[in-house]
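Only the coordinates and a few stated rules stand behind these numbers; no lab work does. If you're wondering where the values come from, they're calculated on a predicted model, not measured in any experiment. Cβ atoms are built from the backbone, for glycine too; each structure is taken alone.
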Structure P
């Protein structure tokens, strides 16, 4: 037992018994009832759940757009969907999956789980956390409302110029897309900063750098990638909207601009984004593999170094999306080599996971089944990625359905299958109840079979020359039967997600009670109740092992001395995680919501007039003033 020095006239956790301490901390850290309490909460668990549910909601919207496209392509010369709506559908599908689901879902799990995993009571900058969620929600609603009003974007999720420029895309469709980028990237950068600070400064005492869970390492590396990658796409979208609204010519070659500059800026973000989507999934996989192997991870250090190497190398690949743009061959050779090199750290991770399973005692429950499905699908996608790194082959299959197949094998295999496993794994922590194992196995096999039926034939149609982003094709092209098979597979895959949703809803209401640690896992999030109390931990744990719950089967050692009647967190040193100082944690507030509303008004209004930036900036400044206005001691009491 380690104890911090206690101050005078202050009630600390050493002064109370367990039951009274838990009740008092729950009142101190709890969220007020009613709509005001719900809107002003800064509890990372509540905000994390909202992030997760919202991202899954957008996943279903994007999936519906995909099903509509597949129904249109099932037979040649189909008239089910016209070209304009089809253009909006494939743009909304890609935009939703990449910006409103793929990036936020990884951060959503970090918001909920990361403070629990490292033994702290809240995430760093909790009001910023609430603000980031509202900005993300408003941006997603904006783009989907625009789509329902028939002014949704129609130039692809990448919005290449000159197609997306003012000459070729009049109206406001592209402007809504560009501002949606601003919404989601503001939210993404905010969460990334929170993750970095939380991991470096709020780890439980004793959690040295070599005891950090692999999930936390994955989220930390992911946060750094976001910090360095997202400004590029924000810059690209800002330059695009300025070209369209205020008459600049960043991408207009006739006025000295450069259309390729847009591609460089976009893909400098766009390829690291693949790893922004994939790296959190490696954290989910590591947690599931370790728990169900019943042993610590094989090759902990290689796994961590592989994550870091992947993060660095992800910034050296972007030009392999641009091999057909006429760039110098020497440069193309460099990016070919980089694209092949990044397979090495990814391969190391897979071998370490397989070795962990091989040397352990695997328990084949639903979360592990989705991880095994991830192995097969992601490896297949990685192999086709190595093929596309070759300039001659990439030139041949560029912009065909072969690329669509590769992309989905990597992203659905590398993110969605681990996500489904992660939901089954952490659902007891979120709700206190277990999901149905029988429905979970049906869910897995429908998803695995449906995915491969849907996307494997696309490799063949791509090699046969079928271009992507076309809304119909002629019967004599010979693509009809393969497209029909792909559509059948897409319907099976969508049915698996409907089953997944049904399993979630029914299990949350009437699933078997889980208990605190139903999987007998070793990490700290399972050291507290399921679902966790508002304060996460009554007393901050002291970590002595990489899997503390396996090392300390009886009772976890704890650190005491934190105040009970005031929100207070323990700040530790970066490397050794030694107890450093006690730090107050912000109380609930409506100002983050009001600031997000002011930000949203500014972004949406600026689509119609540049002056909105000026007047909206003043509105945002007012809300930030209220947000950070200092409180007197009497107010705090």
Structure Q
């Protein structure tokens, strides 16, 4: 694709200008503010509606232009087949004057589109540009010098490189290229990737570790569950034991009923009922004149009782919440100490020696152990932080509850004080008869009641002693009757537990082998990722001359993370520096051209390339694309276009 001409009319600061590179690479010379950047903006505005910086926030209209002036850009292009077409974008401010108004009123802006002189909608215009030139994203990638390496999002840039230079690099291709990865071919299967296999292996490793960690405890539990084997003894006479047992059953049933104690309990109940009736009659006769005051006092006492019950409950709640607050504060302090200890914990240096063989651990294993240590440390830190936040919230709500309970208790104390003073005034006005307990009748009832309770205690004590003795003998008889089968049952139980222990030990060995195989799969999958990264970078970088792409970040723990950074060759051939921070402008500009040339070749799409500030580089490499260089030249007050020699 070539740009043949670009015609500007009333566009930004340019009244009229015809730019005709005729498909050739050219250098546009001019002093500052001569219109070079306006020329590039006109190109991008025609195709995308944006300026050279890809922003819509700029004024297309000439400053101070009168009503009715139309800004336009017309571009003529030639495709790879030699066919030409013309694109036009116009911009006009519309005004309206209502009847009777002196001045016109701004109505709005109107943008029009033409393809080969025929008016079209914006949608059809954009579709035509995408089909006959390129979609907007490719226009920028292949037409702006530094866009792909610096302005584009790294993940989008990475996706383009992978799609263009390594679209069919499958897991099988990586495995086939490296002999050490050969076992992976049999493990991943036809429908599984290495990444899927690694995730499955890591999940299985967690399950195996969890199961292995449980086995020693299960073996220990089985060992402790073995009962003691009873000594050999002669079988007792079953007939004699059964006869004695039947006799004891009858005796125990009789002791349970205990008729003597039951009769005494009946007499005690009757005596208490008689005493209660006598006390009620005495109180009724003694307080007949103070019924109203007594009723008021009873009502007040009931209210005081309920208030005191509420006070006791509140005091219990208050103490419980205070205790909980102190406990939470202590736990928070412990958590803070744990957080400090966890933060200060360092990977132990003595872990570099294998405890089994005494040899130094391999670097890969040591890095893996460090990564596991850091992961556990970070997880503990997260758990401590989460628990601390929960405890802090709970502590704050508990403090609030303590304050609320303290306020309620203070309020209840005020009410109780008032009610007790009122009760004291009421009871002082009641004529109080002698207490019932001091009367002769009450003493007589109590004397007879104490005598009956003493008889009941004696009867119950005698019965309990006989019952416990008979029950003890019954337990001995049952044990003797069962002892004939006890030894065989215990032997069978011990044998079953021994078998279970052997099964657990065999399963432990099996799980250990499974774990070793799983670790081998994970290790090989990690190695695959490293080799895959190297292969992808090599395949992509083979398409470039001056630029090397970093597609993966190598981490301290041996892992890798996807990225996409351009590096440029420095003074030393084997040393590359970051594209964005490269201080050698010539190398950076030529690296940008190298990127566009490689992408254009791979995509089979060559678009005009705009190079602003071209004076920063004394020699720009030639590429197959049409190149339009914008170069400051103080001697040229007006733009001058020079074709490449």
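The table that follows gives values for the structure above.
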item: Structure with the greatest value (metric mean count of other Cβ atoms within 10 Å over residues 159-166, set P, Q); result: P
item: Structure from which 22 was derived, relative contact order in percent (Cα under 8 Å, 6 or more apart), options P, Q; result: P
item: Top of P, Q by distance in nm of label points 7 Å out along Cα→Cβ at positions 103 and 263, largest first; result: Q
item: When mean projected area of the Cα convex hull in nm² is computed for each of P, Q, the largest belongs to; result: Q
item: Structures P, Q, by distance in nm of label points 7 Å out along Cα→Cβ at positions 271 and 551: label with the highest value; result: Q
item: Structure with the greatest value (metric FRET efficiency 1/(1 + (r/R0)^6) of positions 23 and 199 (r between Cβ atoms, R0 = 25 Å, to 0.05), set P, Q); result: P
item: Kirkwood radius over Cα pairs in Å, for residues 303-342 alone - highest-scoring structure of P, Q; result: Q
